[in-house]
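Only the coordinates and a few stated rules stand behind these numbers; no lab work does. Here the structure is a predicted model, which means the values were calculated and not measured. Cβ atoms are built from the backbone, for glycine too; each structure is taken alone.
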Structure 1
Amino acid sequence: MNIHKDIRILFVEDSQTEATLLSLAFDDKGINENLFWAKRVEEAKDFLQANQNQIPALKLVLLKTDLPDESGLELLKYIRSHNQLRYLPVVVYTAEASPADIRLSYDLGANGFIQKPAEFNEFAQMMHTTIRYWVYINQI
């Protein structure tokens, strides 16, 4: 699988419903970037390994921490341990977060941390703002 030049965001989320709703919300907000959706940490690692020569096309990783196979923070550690990936922006999100979880995410190299609100529209707006910043404003 090769990364298409328009794919700019790796979205690591185990819920197909949330991934689909978020993708639709992005379309409604005018974000024309494509999402690559990985349901599990291993799937995300496989994607990154298979496309390592085209990583500059990837602009952001949106990473859920509480995944069924292993913590999303394991993927964060993986990204930060590889030279080609270490500057890739990673924004971590979760439904519930303690101050220790937030600190740990930043200690491991997260660029941002979002506590997911209960209302989907609020979450979609948060993600929209996050993507706008990391894809269109931030320079890497």
Structure 2
Amino acid sequence: MGLSSKRVKGYVIGPGADLSGADLSGADLTEADLARANLRGADLTRADLWGAKLFGADLTRADLLGAKMSSADLSDAKLVSVFLTNANLTRADLTNANLTRADLTNANLMGADLTGANLADTVFNNTRMPDGSIKNPTT
């Protein structure tokens, strides 16, 4: 393990780690460095990712139900078809992130930076947006 790596639930956590399909539910990943990590299909339900470095990470189809991601760096991250229901993304950096088909039902994005983010087919239902407004599906 490198200097910036650590073990959590038996997995080596660090930049570029292959954690595809990993069960990290409820894990304390506060300020973890997971830059460019492969987290495809990982279970991160209720994980604490406050301040985590996830820039360029692939979280395609990951389950982040109720995850705490305040101040996380998700810039350039791939969040395609990710489940972010009830997730806390306050002040998260989502610049240029790909959130295509992501489910943001009841998510909190207060103060988050979505500059350049791809929001095609993203589900917004009772979602608190960066400006504090609530976004619901258009009828």
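Here is how the numbers come out for the structure above:
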{"item": "helix-only ellipticity at 222 nm (-39500 (n - 2.57) for each DSSP H run of 4 or more, over all residues; to 500) from the coordinates reads 0; which among 1, 2", "result": "2"}
{"item": "Comparison of 1, 2 - label where distance in nm of label points 7 Å out along Cα→Cβ at positions 18 and 122 is highest", "result": "2"}
{"item": "Highest-scoring label, criterion being volume of the Cα convex hull per residue in Å³, among 1, 2", "result": "1"}
{"item": "Ranking 1, 2 by FRET efficiency 1/(1 + (r/R0)^6) of positions 82 and 114 (r between Cβ atoms, R0 = 25 Å, to 0.05), the structure that comes out highest", "result": "2"}
{"item": "Structures 1, 2, by relative contact order in percent (Cα under 8 Å, 6 or more apart): label with the highest value", "result": "1"}
